[in-house]
Structure 1
Amino acid sequence: MTTTGFSTAFTESPASLPDHTQLPESDGTFVKNFQEHPQSILLTDSITPILQKLHPDNQYCIGQDSGIYWRMTEPPERGAEAPDWFYVPNVPPTLKGQMRRSYVLWQEIVAPLIVLEFVSGNGDEERDKTPFEGKFWVYEQAIRVPFYSMYEVTKAKVEVYHHVDGYYSLLTANERGHYEIPALGVELGIWQGLYQNVELPWLRWWDLQGNLLLTGEERAEQERQRAEQAESLLEKERLRAEQLAEKLRQLGIE
């Protein structure tokens, strides 16, 4: 049979093919630098409130350096790509009560809406259009991910591609230097700042009005500052009232 949504033919039905528990969850490689893991956490943490509003039923999943199996090969891991970060809408966060070891397209059917790759070399791997082998080709022609982004921290640069008429089209940044992802109601761009004790040009989300989406820690700090400001204002009002009362007493007015 021929599956829809990705360019691979199978001789068996999806139900008889291996699922995420039967496929390797790693190809033996490791994260290439100390920035990639916190970068993934930053993206997930800050967009979670948006996803919870979009999915009040919690039917979505996020993969971080996790495999997407799109074809059967030998060995099996050759038939997978492992994006640094990806989001899939309208799928359960777990399968039969188990955390996913990987994301298996012939079982899930639903393709990721957006895939992010963190470039650690010169970008050749992420731009490789070799049929059935290159990342770019797989995301464009096999998995057909609507939005594909390459982030180069060393250049403080991000590229975002949108799947149009069967091919990727490079998006143009808006006036804020961000790239709109309408289905999520967010923008993607570069933010220069301190995160987890490291000053870098981080990849981050904004809303469509240009407001930075904050992490849980940033939201807590913002609330702390608001509480301190409110307390300071109340203290100023209390002192002003005491000063006024003292002046009235001096005038003989109780």
Structure 2
Amino acid sequence: MKLAPEQERLIELLRRSERMLVFTGAGISTGSGIPDFRGPDGVWKRRQPVYYHDFMRSEAARIEHWDYKLEGWTAFRDAKPNATHEAIVRLEKAGKVLMVVTQNIDGLHARAGTMPERLVELHGTNSFIECQTCGRLTEPGPHFESFRQTRRPPICKCGGFLKPATISFGQNLRNEVLERAVEAAKQADLAVALGSTLSVYPAANVPLIASAHGAPYVVINRGPTEHDGMEEVTLRIEGDVAEVFPPAVEGVLGVKF
């Protein structure tokens, strides 16, 4: 079957790359049952977030935040990596991926097999609960069950407030996490943005940094992104990431997903 020119170009760029930066957003996880946060039916449209400073100073805000997180907990807990996550891992095992930088908090890259040293979770992860005082990480299941039964936000043994280990609104990204992403972007020979509207900063700057250092920049997303039309973008493919990216990786590596 003859490939579309844009698909042929994507395969060519993937084949030539040896230090790829893969930047991912919510659009790669919809196939795993995780709702697109900013999409038409996303949580952003249905429920306003609790800001970090409110969480830290208000019991009512902490209850609201835990209630919001409880609403999506089962979907996150039961989600499985899909073909896009697996395609990224195959590229990594082939020695072509320098770093996977994700905005997602679902933990699916790690579950798929992306190595910790090649994964930057810019906005944290729902895979752990974090104490906001001592930083201790614990498994989420018992805390969600406790909150479900008591409606009381859980407290750490040290007395600190517990919160899923994600970056909340109004909470700064961790400098060391962002620095890992930026350093990888500077060294990359290709940047590929998958399933992101590229509208959340400073995260969306990361692939642009790769482009500024000479790397071709590919954007694959269903629907518009804020980088559309930028001269930094080498190739823009409109469509479902799951229908575009895994077949391209198959064309490069000769594996099926």
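What follows draws every value from the coordinates through simple rules; no lab data is involved. Here the structure is a predicted model, which means the values were calculated and not measured. Cβ atoms are built from the backbone, for glycine too; each structure is taken alone.
Given 24 as the derived value for relative contact order in percent (Cα under 8 Å, 6 or more apart), which of the supplied structures 1, 2 does it correspond to?
2
Assign the value -12000, calculated as helix-only ellipticity at 222 nm (-39500 (n - 2.57) for each DSSP H run of 4 or more, over all residues; to 500), to the correct structure from 1, 2. Structure 2 accounts for this read-out. Starting from the value 0.05: which structure in 1, 2 was FRET efficiency 1/(1 + (r/R0)^6) of positions 179 and 243 (r between Cβ atoms, R0 = 35 Å, to 0.05) calculated from? Comparing all candidates, it corresponds to 1.
Each of 1, 2 could give mean count of other Cβ atoms within 10 Å over residues 115-122, but the derived value 16.4 comes from 2.
Among candidates 1, 2, the computation of percent of Cα pairs over 18 Å apart, for residues 35-138 alone that gave 52 used structure 1. Among candidates 1, 2, the computation of volume of the Cα convex hull per residue in Å³ that gave 123 used structure 2.
When distance in nm of label points 7 Å out along Cα→Cβ at positions 59 and 235 is calculated for each of the structures 1, 2, the largest result comes from 2.
Between structures 1, 2, the greatest calculated value of mean count of other Cβ atoms within 10 Å over residues 187-194 is seen in 2.
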